[in-house]
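Each structure below is given as structure tokens.
Read the figures in this text as sums done on the coordinates, not as results from a lab. Small disclaimer: the values here were computed from a predicted structure and weren't measured. Cβ atoms are built from the backbone, for glycine too; each structure is taken alone.
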Structure 1
Amino acid sequence: MVFSNLVFLFVFLPIVLLCYFLFGKWMKNTILLIASLIFYAWGEPTYVFLMLFSIAMNFTFGLLINHARDRLPLRKMYLSLAVIGNLLILGYFKYAGFVVDNLNQLFGLSIEMEPIPLPIGISFFTFQAMSYIIDVYRKDTEVQRNIISLALYISLFPQLVAGPIVRYNTIAEQIKKRTVHLDKFAEGIKRFVIGLAKKVILANAFAEVADAVYTTPAAELSVASVWIGVAAYGLQIYFDFSGYSDMAIGLGKMFGFDFLENFHYPYIARSVAEFWRRWHISLATWFKDYVYIPLGGNRKGYYRTLLNLLIVWTITGFWHGASWTFVVWGFYFGVFIVLERIGLGKWIEKLGKPVGHLYAFLVVMIGWVFFRADDFGYAFSLLRVMFGFSGNSLIDGTAFIYLNDYGLLFIIGFIASLPIMPWITQKLKTMNQYEQRIVPILSLVMPVVYMLLMVFSMILLVNSTYNPFIYFRF
């Protein structure tokens, strides 16, 4: 089940909210846990047992690590077993087929393996569980002795499928005690509507263009068509993923939780490092805290720091999918982050802001080609067309059709990906008589805007069955 689903919007969510607010505080976590397990079991019921096993395993190891808190060797052993257990779960379902295929190709073997369906959100809830175990080991958080509370943390449906990755110590107190007042609930609804509109109105439309381009042989595409397709995919994945994060944060507020922000206008970045400080913030923070720093971070010398950055980014690529294209994608960004660290960043900065924006945009768009393409051959073919090295025409009739049918949408998408609304809001607040004149107008206009966004999203959902979600793959 996804949030941009009519069953979720008109059946599941209303029932959960009704039950949540009808029952007393002592039942709220149990209601949310039951709802989360139903949410997860909706598409593939058998995998709810995998979720329950993960909960039981991490709950047990958390208690064991805490029990051995004064015996370092034993505590390390329990931590190692817990991490290995989580990685084995993730590795089997996500990477077993990839490993077998590569062994067959490398050694000429003929090992046969049935395709293993990927449990939805396994990368996210496994990383959350590992963060809990590691934080208990580091004594950064208290062990959770209530299995219902830990189960809720691991399975909480607002951020179960695609994050943000929530560290246990950021919501431990909220799991124990939280309140929902009218203003917070209203804020949650507004945030959810914004995310839903991003997903349904923008991301789904951009997906149609991106899918059309990326399923066409490169030889049949013009330079303009490829750039349109690459830009469409860049906007699709941004509005798809940030929209889902907005919906998750909004839902969290409806139930009293405050999740950290996951996106902060990444396309305004002037460097690759800045882009990744603004994109999928929770994942970048996770890898920094649990991989980069344990590797030594920047504490073991200049060259070791550069190596650590490459290792972390290569692993980040592999986390996204069991494919060499994802590994290369991660390594590709690692190389640019290293180059910026050794001097490229300062050189770009000296050339001025426009050059920095252009540099970051080109690097990111090229990266999305590898992220979206099914194999290296097609990715390099697209890149040759993009930069005019293939002899393809500069523009063709298909490109004109895309511009005619989706031109306005691209303009809206580019504007919506920039912090224009926060800038306007800030300017309005500096105006004289803001409270007396502007606030009353906004209080009348904004509810209508949110209502229109919701209604338009519903119309699109009712009239279309095309509702892809990129991060289901991860």
Structure 2
Amino acid sequence: MRPALLRWLDRPPSGTALVDRRADRSWTYAELAADVLRRAAAIPSRRKSVVACLCRTDAQSAISYLGAMAAGHAVMMLDGAAGRDVIARLLDLYRVEFLLDGDGCERLHTSDGPIDDELAVLLGTSGSTGSPKYVRLSRQNIDANAAQIVRILGIDGGERAVQALPLHYSYGLSVLNSHLFAGASVVFPGAGLVRPRFWEAVRDTACTSLAGVPYTYTILTRVGFEDITLPDLRTLTQAGGRMDPETVLRLGRHMIERGGRLVVMYGQTEATARIAYVPPDRVLDKPDRVGVPVPRGRLSLAADGELLYEGPNVMLGYARRRADLACGDVNHGRLVTGDLADVDDEGFYSIVGRKRRMAKLSGQRVNLDELEILLVSHGRVAALELSGRLVLARAGGDAATSRHELSRHAGELIRIPARFIRVLDIGRLPLTGTGKIDYGKLADELDTGRD
């Protein structure tokens, strides 16, 4: 059974589905349907398989993703810019049968074990560190969250989103899914935010919305976004980490002045993409909040303040190897988020901390414990997030590599700019009674020792 996201395969609506500026080509829904079905037929397997898609920000990656789903396979979304060793390890661990790269299809392994019938998409959980932990999403998850986003944003056939976020990232994929679900258009600009060609694409193709993480909006400030003439752009959405309330207020006011809106959202890959949002008419008086639940979702707080979410977009569960793909739904629509939160008297939630050792840095979700393991060659390194930056504290200061080399290596692993990384050599790392790093005490020491 195909997800409702692909209902246009049988009865394509009129209008444009995709625009790829680099390829200098656009697709009507009828043309996209034909290409997706051809891509599906090019995967030589009638049995449900794991099909990995090397994702780049282009239309061919979208067609590969849609084609593999249309054929009924489980699609593993991989960062096309990740290192070869990282990709090879994941392909082997999950015994991936087919690899889609551009318009090519390569057979890798023979079929190896059953796959749950409902499994549709596998998305990574920790940026580009190559963690084997993936989120298992069902057809229902994909459809439910697409419908939730369409309802929140009022997306219809007249909307046109610029695809500025990568497709292997849940937030980026949700932009594509929600717009195709609604019969709207998606533009692949063929250039990054700092390039004039990006803004030319937004203007020339009449894009109506832009989705970004906090770092996106830092870049927008630097390129003078508020002075760029973009007559059709009326919606900015933000997720992927906490954005400074002052920035929320500034962008919210700017969008109101130009007759548009800023929609602040909160989500996790484990909930397909979105969990909560701040209605745009409340952004200016709730700039520090993540908002109210998405439609058909429910938020609550556990006794210890941890945020709980229930809804049809909650993942089936995690996978760490091929055998896990046979598992069914272990969450039953309930997600323990790992975030500590509070709620005001109007039912608006705010995130006040992390219960587990995950960080969101420059839009990347990073498992700090896994990062420490990957940096072991630099000595005993403690990784923590302080004020939106990655701080790497190294004991002894006598490791064979310099602080610059440690910073560079970490930046390459998680693909964030160097300005978000601070390396400190300290005398010793504070330990708990069992010999583990005492991160709370370390954070206090580093905070006290700031200039």
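Going by relative contact order in percent (Cα under 8 Å, 6 or more apart), which of structures 1, 2 comes out largest?
1
One of 1, 2 was used to compute distance in nm of label points 7 Å out along Cα→Cβ at positions 236 and 316, and the result was 2.3. Which label is that?
The read-out comes from structure 1.
Once mean count of other Cβ atoms within 10 Å over residues 228-235 is calculated for all of 1, 2, which comes out largest?
Of structures 1, 2, the maximum of mean count of other Cβ atoms within 10 Å over residues 228-235 occurs in 1.
With distance in nm of label points 7 Å out along Cα→Cβ at positions 92 and 196 as the yardstick, tell me which of 1, 2 scores highest.
2
Thinking of 1, 2, which structure, once mean count of other Cβ atoms within 10 Å over residues 100-107 is computed, gives back 11.4?
1
To which of 1, 2 does the computed value -8000 (helix-only ellipticity at 222 nm (-39500 (n - 2.57) for each DSSP H run of 4 or more, over all residues; to 500)) belong?
The read-out comes from structure 2.
Out of 1, 2, which one gives 0.80 for FRET efficiency 1/(1 + (r/R0)^6) of positions 276 and 388 (r between Cβ atoms, R0 = 25 Å, to 0.05) as computed from the coordinates?
2
Rank structures 1, 2 by volume of the Cα convex hull per residue in Å³ and report only the one at the top, that is, the highest.
When volume of the Cα convex hull per residue in Å³ is calculated for 1, 2, structure 1 comes out on top.
So distance in nm of label points 7 Å out along Cα→Cβ at positions 140 and 244, computed for just one structure, reads 2.4; which one of 1, 2 is that?
Among 1, 2, the structure yielding 2.4 for distance in nm of label points 7 Å out along Cα→Cβ at positions 140 and 244 is 1.
When distance in nm of label points 7 Å out along Cα→Cβ at positions 260 and 292 is compared over structures 1, 2, which one is greatest?
2
Distance in nm of label points 7 Å out along Cα→Cβ at positions 268 and 348 computed as 1.7: which structure among 1, 2?
It was calculated from structure 1.
Upon calculation of P(r) over Cα pairs in 10 Å bins from 0, in percent, for residues 164-339 alone from the atomic coordinates, which of the structures 1, 2 produces 9, 27, 33, 22, 9, 1?
Answer for the origin of the read-out: 1.
Assuming 5.9 is distance in nm of label points 7 Å out along Cα→Cβ at positions 60 and 396 as calculated from a single structure, say which of 1, 2 it is.
1
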